1. Taking -11000 as the value of helix-only ellipticity at 222 nm (-39500 (n - 2.57) for each DSSP H run of 4 or more, over all residues; to 500) derived from one of the structures shown (1, 2, 3), identify that structure.
2. Using mean count of other Cβ atoms within 10 Å over residues 33-40, single out the structure from 1, 2, 3 with the greatest value.
3. Can you spot which of 1, 2, 3 the value 1.0 was calculated from, given it is distance in nm of label points 7 Å out along Cα→Cβ at positions 121 and 145?
4. Out of 1, 2, 3, which has the highest value for volume of the Cα convex hull per residue in Å³?
5. Of the structures labelled 1, 2, 3, one was used to calculate distance in nm of label points 7 Å out along Cα→Cβ at positions 41 and 57, giving 3.3. Name it.
Structure 1
Amino acid sequence: MARFALLSSALLFLIVLPFSLALKFDLAAHTGHNSKYERCIRNFVGKDTLVLVTAIVDGQKGDGQMVNMHIKDAVGNEYGRPKDIVGETRMAFTSHADAAFDVCFENQLTTNQAVMNPSRHIELDIDIGADARDWSAIQAQEKLKPVETELRRVEELVSEIVNEMDYLRTREQKLRDTNESTNERVKWFAFGTMGMLVGLGAWQVVYLRAYFRSKHLI
């Protein structure tokens, strides 16, 4: 019953709210390549999940600026490194691991002429899972009605939410088991340490008594 209520709430949330919002920002140009000038947007994705990155960059080639994009994840996988992008650029990839991935941009100056506050305006949209699929092509290929296509898309979105919650619950269980195991080891380590101290103290008393007796001091 609780699972049904969750699915109903998720369905209402997906229908009422917009599915994606583009991130807009200005990227200043700098000379040379330096990672500290990169602007990176991070997101988390599960393994074998489709991701679609759409970047819209204003300006034109040859205006003294060159915007490069780099897509990578936290475990070292590379998904693309397009250079000198202008206008709309789309890159789709399937994730190789459960990890956070970064979409990074840098804007390099390619001219020696003085330019006042050189920068490029960028709009970035990242679609993950069901949102990244081309539903227009699916509708045309399978001859679905618009309502059927929308219901199928929402069904996949709800399924992704349920899978994400199952993943989070599994992670929480693993963390709880690790915490309990650590507490148990710390407890036995404390008991062992106390036992060693008590034993060492008793040994010192016995040793000192034997030493003083050998010296006829007691």
Structure 2
Amino acid sequence: MTSICASTDEAVAGVEDGSTVLVGGFGMAGMPTHLIDALIRQGATGLTVVSNNAGNGDAGLAALLAEGRVRKVICSFPRQHDSWVFDGLYRSGKIELEVVPQGTLAERLRAAGAGIGAFYCPTGAGTLLAEGKETREIDGRTHVLEFPIKGDVALIGAHRSDRMGNLVYRKTARNFGPVMATAATTVAVQVSEIVEIGTLDPEAVVTPGIYIDRVVAV
């Protein structure tokens, strides 16, 4: 059953030290900044964060990094013009990094939700990203064995939710939200509005409420 939380602090309660946390967003689009701020207040540390980026500016994920709560980042784009928080931590040896091509990142998350043990993918074959990984020739092309990425917690942002946790997203803010919602043990969602059951058009629901544990309106 999905819990409707009274606050973002309630939505992130119980996150343990050392957890793997999936964080939605493409840059700041769809980033659950309110939940991240609550996680900072909650105090969990030694986290492994899985996200598309490694933080932008000083808000959201960057703020969590700046607090020294993150041990490792798994992402596709660790550096952009405003990634100074991550850049400083990485150059000083205070954070680990695993770079995963964007499509592979999405598929590794989807595989976790779908119960797929592993899969072969040609992306990254013959590069440093495939170093130490098993490879196989398929249809005359080298493929790399990739494993699912499972989260202890997922923090995602959506546009609206009903009281059962069914979600609809707004445009590009959807990004990694749907696959992350299926790939974590506990899923917390911040939305702009929580509506009554029956309000959402079932054809517009992207993430069914069965995947969602906690929802909070911000």
Structure 3
Amino acid sequence: MSLLDIAPVVPVVVIDDVETAVPLARALVAGGLPVIEVTLRTACALEAIRRIADEVPGAVTGAGTVRSAADVDAAVEAGARFLVSPGSTASLVDAMAGSGVPFLPGTATASEVMALAERGVREMKFFPAEAAGGVPYLRSLGGPLPEVRFCPTGGIKPATAPDYLALPNVGCVGGTWLTPADALAAGDYARIEKLAAEAAALRPAA
């Protein structure tokens, strides 16, 4: 199964306290969102990926904000099962392609999408989704590039996610709304599970 087809929303999480990683992941999985992108933006991100991979069997944990070959190696060593980058360079795509795990290279323009398609990449991240043109832009890309599918991320909210998911070239969306900072600070994992369940229920509009 494609990474894009597992769940309609991929939680994009920033973990500042590694002790929250496992209960956070368990709440997301219990809510129906097993694919979890842990961004490499904090000092404990790799350890968070390692703990989730070791202790939450239902989670499909990946690394986001992958920016270099060193990030690729470190993330895979920590147990990441997929990689996501904010943008694409030739050397980074080479490293991700050689990692042995699925990857979603970041794109924001038609030229970037075409360059990756020439290399045989068919699944990509579209980032920053709202700032880069949102639903109308992705709809326009679908005409000349129907073989490419996206996980748009950046500025998407529960109210707008269904509009993205209704597009034939969108498999899932990335969301940051699923792990509110105040819920994490309070250890309110029941709230996170509820948000995950609501997101898991999102389906394309008729």
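Every number here is computed from the coordinates shown, using simple stated rules; none is lab data. Keep in mind that what you see is a predicted model, and the values were worked out from it rather than measured. Cβ atoms are built from the backbone, for glycine too; each structure is taken alone.
1. Details: 1: -15500; 2: -5500; 3: -11000.
Computed on structure 3.
2. Values: 1: 11.9; 2: 22.0; 3: 25.4.
Comparing 1, 2, 3 by mean count of other Cβ atoms within 10 Å over residues 33-40, the maximum is at 3.
3. Working: 1: 4.2; 2: 1.6; 3: 1.0.
Corresponding structure: 3.
4. Details: 1: 256; 2: 125; 3: 108.
Across 1, 2, 3, volume of the Cα convex hull per residue in Å³ peaks for 1.
5. Numbers: 1: 1.4; 2: 2.0; 3: 3.3.
It was calculated from structure 3.
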